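Okay, got some structures for you below.
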Structure I
Amino acid sequence: MLFGSNAIGLALPSSDVDVLLVGFTCNSREECGQLLSHLGYLLSYMGWVASCEVFTSAKVPVLRL
């Protein structure tokens, strides 16, 4: 699901893209971190990804590309 500034049409060329993944169940923060790390690993092989970082200590775990 797309949300944030892109979803409401206020994004600038330098804006990030906020995406919410649905349909996954995590029983712990560690499990969410592992899921996001695996997703980041898979995405890192795509030519458009310059960097990838997981933040599990955020209020909502984040994968930043």
Structure II
Amino acid sequence: MEEKIFKPCPRRPDWEIVQLKVAYSEKDLREMLKSVDGKWDPEKKVWLVPYGLIRGTALEKRILKD
């Protein structure tokens, strides 16, 4: 049996700011992001949120890749 070296996925620190894509029509989600001090970036049209606030939630799938 061939052995493989385990390489864990790099984990983001909770304080790292991530960019989330949220549609304008998702008003409840936008309000929730505002309530946790998420910031809207009008130039990039993304929400900026500390990773720790969305870790383990469905919002992780909305993180834009750098």
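Please treat every number below as a calculation from the coordinates, not as lab data. From a predicted model like this one, the values you see are computed outputs, not experimental measurements.
Using the calculated result 23 for relative contact order in percent (Cα under 8 Å, 6 or more apart), pick out the matching structure from I, II.
The read-out comes from structure I.
When Rg and Dmax of the Cα atoms in Å is computed for each of I, II, which one produces 12.8, 36?
Clearly, the read-out refers to I.
Which structure, out of I, II, was helix-only ellipticity at 222 nm (-39500 (n - 2.57) for each DSSP H run of 4 or more, over all residues; to 500) calculated from, if the result is -4000? Working shown, then result.
Working: I: -7500; II: -4000.
Derived from the structure labelled II.
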